[in-house]
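Q: Dropping the structures in below, format is C-alpha cells.
Any read-out appearing in this document is the output of simple, stated calculations on the displayed coordinates, not a laboratory observation. These numbers were taken from a predicted model, which means no experiment stands behind them. Cβ atoms are built from the backbone, for glycine too; each structure is taken alone.
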Structure 1
Amino acid sequence: MNDKIRAHFPALATYNYLNSAAVAPIPTTAIEAINSQLTDVSANGSKNYLEWVATKNRARELVAEMLGVRGEQVAFMRNTSDGFASVANGISWKAGDNIVSYENEFPANFYPWRMARDRFGVELRLSPDHNGRIDLDELIGMIDGRTRLVAISAVQYGSGFRADLERIGRAARSADALFAVDVIQGLGACGFDLPGQFVDIASGASHKWLCAPEGCGILYISDRARERVEPSFVGWISVATPWDFGDRTQPLKPNALAWESGTGASSLFYGLEASLTLLKETGLDRIEKHLEGLSDELCERLAAKDYDIVSSRGAGERSAIVCIRHRSGLDCNSIAERLMAENIVVSPRNDVLRIAPHFFNNSGDIERLIEALP
C-alpha cells in the first residue's frame, strides 16, 4: 500500500499502529464526513433529514456488497452484541434444543447463547480449543438433529484462527440448523460470500477493520433466518410504513430492516460511508493480499526472536491477526506496555500478544516492531 493511503491516517505520524483488531484509526475522509453532517444540523436543523437517511442507506449497500448480500438483509444495530442478543431472544427455543459453538469465542458471541441455555433450557455445546485452533471435525461432530443454531467467529479474536465457513455452514444446513457468524474480525480484511458460505446470521461492527467510528453495528439476516427468528427489539421504524403514524395495525418489515427500532446517530453513518468507500476504492482483494504479505513477513522475522507463533499459519486458517507468546515467560501485558512506550500499539489478549496490521501498514512497520520486541 502506498503513502497516499497512509496520509489518510494521522495516527500514523505518531504511532506504529498494529492494533486494528481492537480499534482501527479513522481516516480523515470519515472525520470530514462526520463533521459535515454535524455542521449541517447546526446550521439547518432537520432540513436535510432525507439526505441523512440516504447516506445511511448508501452505507448499508456498501456493507451488503462486502458481505455478498442484499441491502434489505442488513440492519444497523449499536454493536455486535446487540445483533446476537436480538437473535437469541427471537428464536422460539424448546427444552432439548442445542447450540454448537467454540469455547474461546469472544464474549459477544457467547453470552447471548448462554442466556438461551439458562432461560430456555437449551444445551450449549462448546468445541474445545486446541492451541488456538478449532478442530472442525470435532465441532461439526457436535451437530445433530436437535441443533437449532451453530455460532462461530469468521476469525478468532484471541488466536487469529480463520474458520472454513462454507464447510461449517454446509454441516449446519444439512442438520436444518441456523448458522450464525461473528464477522467483526474479518470484515474489511478479507472477503465474504455469506450465501455461498451458508451463513444465515452475521453480526459485526464498524470500529475494527472497517476503520469507521464506533456505534455502527451490523446484523445480516438471511431470508431463511427471517422466517425462523422474530424481531425482538422493535420500534417505530420497524414497521412497513413508519411515517403512517395513524396505522397501528401495520406489519413489521419482512426483512432485516425490522430489527432497526428507531433513528440512529446519523453522523456516524456519514463516517461509515466514507470509510467503506476508501476500502472499496482500495479493493478488498488487494487489501487481503497485502495483509497476507505483511503477516507472512512478520512470522518470518519472528524466527530470529524468542517467541512462539500461536496463530495457525496453515492454508485456509491464517488471517491478518498474528498472536505470539514469549518462550521465556515474559508477560504479554508488560511487553505491550514496553512497546507502547515506544509508540508501537498492539494488544495483550489472554496470555498472548496480538499483532494486527491493516492496509495502511507497511514492511517498515513490521521491521520496527521486530526491532523493539524484547
Structure 2
Amino acid sequence: MFCPLVLASLGIRATHRPHTLLLRRPRAVRLLMTATSAAAERKRVVFLGTPDVAARSLELLLAASAEPQSSFEVAAVVSQPPAKTGRKMKLTPSPVHALAAERSLPLFTPPNAKDEEFLCALEELQPDLMITAAYGCFLPQRFLDISAFGTLNVHPSLLPLYRGAAPLQRCLEAGDAVGGVTVAFTVLKMDAGPVLRQQTRELNGDEQFPELLMEMFETGTELLIDALPSVWDGSCQATLSAQDDDAATKAAKVQREEAELDLGGGSATTAHNRVRAFAGWPGCWCWLQLGDAPPVKAKLTRTRVADESADDAAAASSSGRALALAPGGKAAQLGLADGSVLEVLQLTLPGKKPVDAKAFWNGLNGREARWLTSAEAEEAANAAK
C-alpha cells in the first residue's frame, strides 16, 4: 500500500470509513492495473534503464512479452529524468523514456531510486520482478525488497571482473582477449550478486565500445529472457553461481581528462586500446602541428597497431615525430617514443567532419604534420602569440 505521508503528492484522495480506506490511485498505477487485469497469470516485470542500449533491451523484452505463450509482461518502465543535451541544452527524454512513451507504457522518471514517492508507487504496483539495464542509479535495499523474485541486472562484463560504472570500456582499455556479459541478481553491494547466466565473447583487438556495448546488451537480454522460466519456478536456485570477491576487479567511471593520448610515454598498443575503449565518449585526442600553424587537438576515431616487421612501419618509427602515409594511403602512421607505430585510419580536426587518412593527408597540401606532447603544444602556442 502507499505510504500515508505521500498520498497527496501522488494524487491520491483517501476517504476514511469504518474499517475502510478508499484510494484513488495515480494514473500510472491505474494504467498498470488495467493493463494487467486481462493477463493476471503473467508475471509483472518493471524495467529500469536509460541509454540507447537499455532501450534495445526493452525492445527485446517487449517483443518476448508479446509472444502468445509469454510468461511475463512489462508492466511499467523506469528511467532517469529528461536531461539537457546538445549545444542548445534542450531538455531531452532518455531513449528508454522515449520508447516507453511511444509504446504507451506506464512510466516513472524519479530523480533517483531512493525517492520516497517512487518507492511507494512501486510498492503499490507489487511487481514480480525488476530488470535493470544501464539504469545509472544506486538501488537501495528498500527497492530490492519490493519484488517477489528480486532484481536481475544485465552487466557487460564477466563478473566478478570489472564491477562498476564502465566495465566494457575498462575491458577494452586493458586489451583483454576475452570479454562477455553477465546476468546476475542484484544485491546491495555493487555488481556482487549471484550469477544467473554468463556468456563469453572473444575479442580480436579491433572492436570499438559503442558497437560492442550494443551487442553485449542484446546478448545479455536474450540470456535473461531464456532464463526467466527457471526464475519463476525456482529451479534457477540450484544453478546460481556465487561470485568470488577475491577475484573482483573495479571499473571506475571514465573521466573526460582520460581522453588525451600520451604518445610520448606510452605504446601504440596502449593508445589503440584507449581509442577503442573511449570511442563515442569521451573520445581520444592528441596534439598535432600542421606545418607552421599553431597546434590543434586531433580526435583519433579509428586506429590500429602497425606490424613492426613491415618496412613502412620501421620507416615511420625512425622518422621522429613526423607523420607518414602508409603504402596504399589507408593509414597515417605515428612513430611513438618507444619505437612502436600507431596507424590512424580516421581522425577529426577541430570544426571539421571525420576524414580518412588519405583525405587528411591530401588536405596537408605538402605541409609536415607532427605530433606533440602537451608541454610542447603549450610552448608552441605561446611562441605563436
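Q: As an exercise: helix-only ellipticity at 222 nm (-39500 (n - 2.57) for each DSSP H run of 4 or more, over all residues; to 500), calculated from one structure in 1, 2, equals -11000. Which structure is it?
A: So the calculation was done on 1.
Q: Could you tell me which structure in 1, 2 was used to calculate Rg and Dmax of the Cα atoms in Å, for residues 106-305 alone as 19.9, 71?
A: Among 1, 2, the structure yielding 19.9, 71 for Rg and Dmax of the Cα atoms in Å, for residues 106-305 alone is 2.
Q: Among the shown structures 1, 2, from which was the value 38 of percent of Cα pairs over 31 Å apart calculated?
A: Attributed to the structure labelled 1.
Q: Using mean count of other Cβ atoms within 10 Å over residues 266-273 as the calculated read-out, with 25.4 as its value, let me know the right label among 1, 2.
A: Comparing all candidates, it corresponds to 1.
Q: When relative contact order in percent (Cα under 8 Å, 6 or more apart) is compared over structures 1, 2, which one is greatest?
A: 1
Q: Another one. For mean count of other Cβ atoms within 10 Å over residues 186-193, which of the structures 1, 2 scores highest?
A: Going through 1, 2 one by one, mean count of other Cβ atoms within 10 Å over residues 186-193 is largest in 1.
Q: The value 12.8 for mean count of other Cβ atoms within 10 Å over residues 66-73 was derived from one model only; which of 1, 2 is it?
A: 2
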